[in-house]
Structures are given as C-alpha cells and as structure tokens.
Structure 1
Amino acid sequence: MIISHIAVPYAKALFDLTLEKNLLEETVKDMQVVATLFKNSKEFRMMLKSPVISEGKKRIIFARIFEKVISKLTFTFLLIIIRKKRESYIGDIAFAFIELYKDYKGILTTTLKTAIPVSDEIRSRVKDLMKNQTKGEVELIEEVKADLVGGFILQWKDKQYNASILKQITRLQRGVTRVNLYKKGF
C-alpha cells in the first residue's frame, strides 16, 4: 500500500506518544478500526476529502462514529488532525501507524497469491520459510487469483518472488518475439 509522506510524521508522533504512555496495544486496535472504516467505506473517504463539509461537521461526525469505539487519546489525536486540516490523510496515518507497530514488533506481512486455495501444510511451510528468513513473526495474507493459472506469487515489503505459470508464459512470449525468422540470402 502506498502511504503519503505527509502521514508518516503524524503516525510516528502518535506511535512515540503511545509507546511513552504504554498504550501501544490499545492504540493499534484503534487505528485498525479507523483503517478498516477508511478501507471499506467510500462515503467516509469522500467525507474526509470534501472541502464543502466544515471542520465542525467533521468533528461531529467523528464524535458519533468513534467517541465510544476508540480510546480517548486516539480520538483526541484524530480531532487534532481535523483541526490542522489534515483529515484527508487520516486513513494513511492509520495505515502508517499499523506499519510502524509491525516493524516495532518484528511482524512481517507477507502476501501469497495462488490460483487455488492453499492447504494448511503449504501455508505452514511458507510461514516457516519466511520466519527463517526474517527471524520474526509472519502475518500471511492469502489471495486466490485464477488468472495466475498455476504456481504462486510471494510478496513481502518491497520484494516479490513470482513463480506463476502466467509469468513463465509471458517470458516465453517475449522470447519468441525476439527470434528473427527472417534470414537474409534466400
């Protein structure tokens, strides 16, 4: 996921504050709530980005949505973000905070894309392989993509290992187009 560079300092400030106050676990749960709402609700995203909706109305909407769901610290932080006119970055701030938390805890998010659902044995083998490489905890996200035909794609951080049949077919197609069937001299 691409996170705005503006969001990172805000997420870092909240992270440092919650670490200092020993509220990290509570705040990461709060930010997961915010991130989930941001990801799943187009109306919420549009409301945050709307210049027509005033700061006061956005604060009221936030109070109705979050006041009883998240901690006072996180709620106050979000209201400060709105006051600073950075509310369009709240989703990115939540995602950046979650990434900072995962880095701090040594959790590696890995995405496994396959053509068909994987078995428990393959799932555990992939987790063990990634755990041995990173020496940390692995969070495995599985995606089924039928267009891969077969094989798998493994993604983590900014790396990707593509062992799909689709990739091999694409390589073959490129290789065939480079072959010059025309020979001069006939």
Structure 2
Amino acid sequence: MSLALFDFDGTITTKDSLTDFIQFSVGKKSYYKGLLILSPLLFTYSLKLIPNNIAKEKLIAHFFKGWDVTKFEEIAAKYSLEKIDAITRPKAINKILWHKKQGHKIVIVSASIDLWLKPWCEKHNIDLIATSLEFKNSQFTGKFASKNCHGIEKVNRIHEVYRLSDFDTVYAYGDSSGDKQMLSIAGKPYFKPFR
C-alpha cells in the first residue's frame, strides 16, 4: 500500500480556510474590524518577529475565545460540509480520487483546525492530522490543545500515527515553506502541483 500526504490550505484549496472560516462564523464586518484591532500583531508577524503558531493562536483567540464547544462544532461542521467543496482545486480533487482508485491511504496534514476539516474529511473518507483547540468547561480557552501542525510538527505528527516503512511509496503534496519538511520524507514529493 502507498501513503498520500496532502497539505490542505493552498494545496487542495484556492484560499486559506482559516480566514474563510472566521468570515463565515462572525461575518465580514466583524472579521475586518478584528483585523484592524490585530494589525500591530499581524504587522509584527509579517516582519517574522513572532512565530507562526503564536500569531495564529492570538488570531483565533480574538474571534473565538469563550465560545461554547457545541456552538463551535456546529458552525465548524456547517462550514466544512457547505463551503469547503466550493474552494477546492479540481486538479487536487482528481488526484485524491486517483489515489483512492489505487487503494492508497490518503491523509490531510494541515495547520488548520481539525474541527472544520474533520466533517469534510469524513465525507470523503480521508484521514486527518491537524491542529486542535483547547476547551475547558466546554469553552474555548483561546489556546491550542496541540502544537500548531506546521513545518517539522507535520513530520512529527505523521510519525506518531504512521510507520512509513509500512508503505511501498509515500507521496506528499504541498505549496508552502511550512510543507517542506513533509515533502522531504516522501519518495514522491510534489510542490505546488495543482496550480
């Protein structure tokens, strides 16, 4: 059996699901107001003065901290099942279907949040490795429950779940610097293959 590892945002999709999900959840007006409030943080991040995981955690916390887990899960499932198909790249979906026909194990390995990717992955019978949010007393704390699944953390998480030596061939598909370590462990790596 072969293993096919896919990054999600930008590789399978035409836009970032994080920003798309925030707009879907709180509305465009609140989204842009939030960006204005967060502009010092985002500017600092753009200068590479703070790491990706901290900027992302603060961004998500700004919009969703204190949200009830049931409310979050309901909106995440609605977004996942009603909106994601509309932002996917046809070439990426065709490649996923090709891997399915070959009987390969297919895994989405994403820095995005598992709650809004899982329903889509389940619908398409695809495994998922992603970033998780922390909930205490059924409320989002504003923190991640796992490390941000980006860069070397993608590789770490893959090794936690799969033994690569069990597979005849490992394919990997990515589109950014955050995917390079994942691409490096594949016998057949593809960078920006669906553009």
Structure 3
Amino acid sequence: MGLTAVGALVLAFADGADANDDGEIATWVAVVLLALGLLLFAAAIKQWRGRPTAGHETPVPTWMRAIDDFTIAKACGAGLALSALNPKNALLVVAAALEIGALGLPASEVIAALLVFVLIASIGVLTPLVLAVGLGDRSRAPLEALRGWMALNNATIMAVLFVVIGAKLVGDAVTAFFS
C-alpha cells in the first residue's frame, strides 16, 4: 500500500509536469533519473563499506526482533512505514514511477504498470507471508534460517541491488540525453 501511494503521487506529479516530451523522456526526468542512479551508487558504496567483517556477528535490528510479537495492526503499520517511509524504498519507487510516467501511456496502462511494479517489488515480503500462512508452524525453521542469512548478508544484498538499479537508471538517463 505504501509503495502504491508513493508511486501514485509521483505519477500524478510526472503527468502534470510533462514527463513525456513528444514520445521521448523529458530532459528533467532524465536529470532526475541520473541523480537517483548516482544516489543509488553512493548508497551501494555505503552499504558495502558497512558490511560486517568476517567473524563478526551482525546484530539483528530491534524492529526485526519485535516482528514476532506484532499484532495485525502493528504489522500493517510497520509494513506501511517500511515501504513508504524508508528512503531506500522511496527512492526506488520514485525512479520506477518516473520511468512509467515518462512512457506517455494511457492512464489505464500507467495504473497497470504501477500495480505490476508494486507486486514485483513486494514479492520479497509476500513470499514469507504466503509460506507462513500456507505452511503454518512448518514454515518457522526455514523462515528463521532465511532471516538469519538475510541479516548476515543484508549489506551485500543491498549493495548489489543498488548497483544494478543505479546502472539501469544512469543508462536510461544517458540514453535520453543522447536521443
């Protein structure tokens, strides 16, 4: 829901600010995409430098430990906050929504593209949820193992993700500048 809200706001802004210039990405969109790509490269460097050294345990963040005791209301609130208010997520959603908005598609296709993006972006959260609901207690051990692995490798996972998406955004911006 948080990703959808942020994406819808950016799409509304992009539509009003003419993100599509006669079938091409508007120059201002290319500049924003370039800036977002460079921010992702900076975030990747920060993540990479902050990864734990060999032999050191990564502490599980307090919010991650608290998840086990969440009520449905707290889980919904945390989901909204972690998706919409997390700067990393917001940056990625803004980039995706700008890319979608710059395509010059009809409104129905823009909405469909945003919903597909949100669904794909949510797979990492939805998969454990589906496993927990579908498998019940049998899902506890594999999900705990996954949580431990992700906590240990979070910085590396995020650094690689940021480099890949940053490279795509910078590539799109450069292409827009020279087309």
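Every number in this text was worked out from the coordinates using simple rules, so none of it is lab data. Just so it is clear, the model here is predicted, and its values are computed rather than measured. Cβ atoms are built from the backbone, for glycine too; each structure is taken alone.
The table below gives the values:
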| item | result |
| --- | --- |
| Highest-scoring label, criterion being distance in nm of label points 7 Å out along Cα→Cβ at positions 115 and 155, among 1, 2, 3 | 3 |
| FRET efficiency 1/(1 + (r/R0)^6) of positions 51 and 83 (r between Cβ atoms, R0 = 25 Å, to 0.05) - structure with the largest value, from 1, 2, 3 | 1 |
| Of the structures 1, 2, 3, the one that -18500 was derived from, the read-out being helix-only ellipticity at 222 nm (-39500 (n - 2.57) for each DSSP H run of 4 or more, over all residues; to 500) | 1 |
| Value 1, 7, 13, 14, 13, 12, 10, 9, 7, 5, 3, 2, 1, 1, 1, 0, 0, calculated as P(r) over Cα pairs in 5 Å bins from 0, in percent, assigned to which of 1, 2, 3 | 1 |
| Source structure (of 1, 2, 3) for relative contact order in percent (Cα under 8 Å, 6 or more apart), computed value 30 | 2 |
| Which of 1, 2, 3 yields 5, 16, 12, 13, 13, 11, 9, 8, 8, 5, 2, 0 [P(r) over Cα pairs in 5 Å bins from 0, in percent, for residues 19-66 alone, calculated] | 3 |
| semi-axes √(5λ) of the Cα gyration tensor in Å, for residues 35-98 alone derived as 16, 14, 12 - corresponding label from 1, 2, 3 | 1 |
